[in-house]
Structure 1
Amino acid sequence: MNPAPNLVLVGPMGAGKTSIGRRLAERFGLQFVDADQHVEQRTGATIAAIFEHVGEAGFRERERAALAELLADRGQLVATGGGAVLDAENRRRMRERGFVVYLCAGLESQLKRLQRDRSRPLLQRADREEVLRELARVREPLYREVADLVLDTDGLTAAEASTRLALQLATRWSIGGVAA
């Protein structure tokens, strides 16, 4: 059993962090927090607007501050943005303050799940497949570095994935760890 004060989901766009996270939070009695939505609430701007005005680097600064605030608390399920693992400080905080689950999804699953999504700044290009392939090349090793547990969501509905993950978490994670 690996006690930690929070449950943290990492993984690429379209892996199911939000949809699976909401179900898991309810099942375990945790507060669900989508880190990207938290950034939007704190700044009063959409992720797309933040990217437009201060670029990806400016967004990552805001994301780092939001994760530090969120992970200082306990009893939460935090669904991170796909690029949160790019920052070494974020990875350290996730490992210290959470049991980290890497939800992985193959390229075909991501493309299918994201086909109608026009809200993600990094996907506002015609070559979505190449963008996702390059993001995976850079980020996948970092997801694995922070993960306490890996779940492949390919071919699973959010309900099926959350049930499967809940069964694994029941024997591997308990809320605990360092007090806030």
Structure 2
Amino acid sequence: MSSVVDVGGTFEVRAVRAEEWPEVKALRLAALRDPVAHLAFLDTYEAAAARSDSYWRERAAGAAEGAAGARQVVAVGPGGVWAGTATVLVEEAGTTDWAGFPVERRQGHVVGVFVRPEFRGRGLTERIFTAVLAWSWETGVERVRLIVHEDNERAQGFYRKVGFAPSGAVVPLAGRPDERELEFVLERPSA
């Protein structure tokens, strides 16, 4: 029997709800235990697990349905299993991003992309990205970007598949001088 589950239409892809903070926390902790978490996330399992419940409540509420400036999308399957997620943050022109670089255009920034291993390879990540991008365009951003580790070839391949392309911008990693991350961008579709 295959360990890959066909997601078909059995998964609901939607925004998280503020009261779902325990599920948000559990999925994030699962993501941080993934074998490539050191390439995919700047956070660690130990740091995330030590955060208070109030942190997780605020995190969920800040990206929940109805929140402005951020949206976390989740795929929920049969039995309520949370199979995957991605979050998009709106970055305003004239501000500075998390790495200290100036934001020149109003843009979305996709972070926290994760699908549990048993649900990979069956289109669920594409469905999550469709929802994230739809919300981004509805908010009026000019483009959507994401940052991916130079050695995370699986993620880079997926991002290219859904239309993102390297911008040429490189982000050095603090405390990891031999590593860098690459910016990928997707321009707003023409009307």
Structure 3
Amino acid sequence: MKQLTDETISKTLSYWLRHRPEEAGLTLDAQGWAPTDAVMAELARRFGIDFDRLLAVVETNDKQRYEFSADLDRIRARQGHSVEVSLDLPPQPPPAVLYHGTVERFLDAILAEGLKPMRRHHVHLSADVETATRVGARRGKPVILAVDAAAMAAEGAVFHRTDNGVWLTDAVAPTHLSRA
């Protein structure tokens, strides 16, 4: 029998908490929170895991994609939702430059049309080249784009920062992009 990996559990959580809560019989509240008991019941039913395993997956996730409420009664994905949620993140002034990791096959379209959220609510940006490189490498050889966040902010663009360090904005025009 194939061993259940933390990656499988994490991908399942991502699917349920970001995109298809109904697949697990979950209901997310307006801020994207799901009852931990309900998530745990479905994980136990499907995979036979206990709360300690869920806690370990959340705490050791390399991108810190998930968070528990302070009382552990609720769990949510920190960003990347395709379902309607409001994470209630306050606007924050961004660093002068942010980064986006992609791959060569998307580069021409991005440089022509800019960065768009696609199926998500926001464009995801990184504060450093290393993180953007890891993100881009998920789909092949990474290409790193520099985003002139200072110019965007001066023009009125709004930025938010998640607790795990991901910067979010609505879109990035091609005029604010350059190859890093």
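Read-outs throughout are calculated quantities, based only on the coordinates presented, and are distinct from any laboratory measurement. These numbers were taken from a predicted model, which means no experiment stands behind them.
Here is how the numbers come out for the structure above:
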read-out: Value 24, 20, 14, calculated as semi-axes √(5λ) of the Cα gyration tensor in Å, assigned to which of 1, 2, 3; value: 1
read-out: Entry that produces 8.8 once mean projected area of the Cα convex hull in nm², for residues 43-138 alone is calculated, selected from 1, 2, 3; value: 3
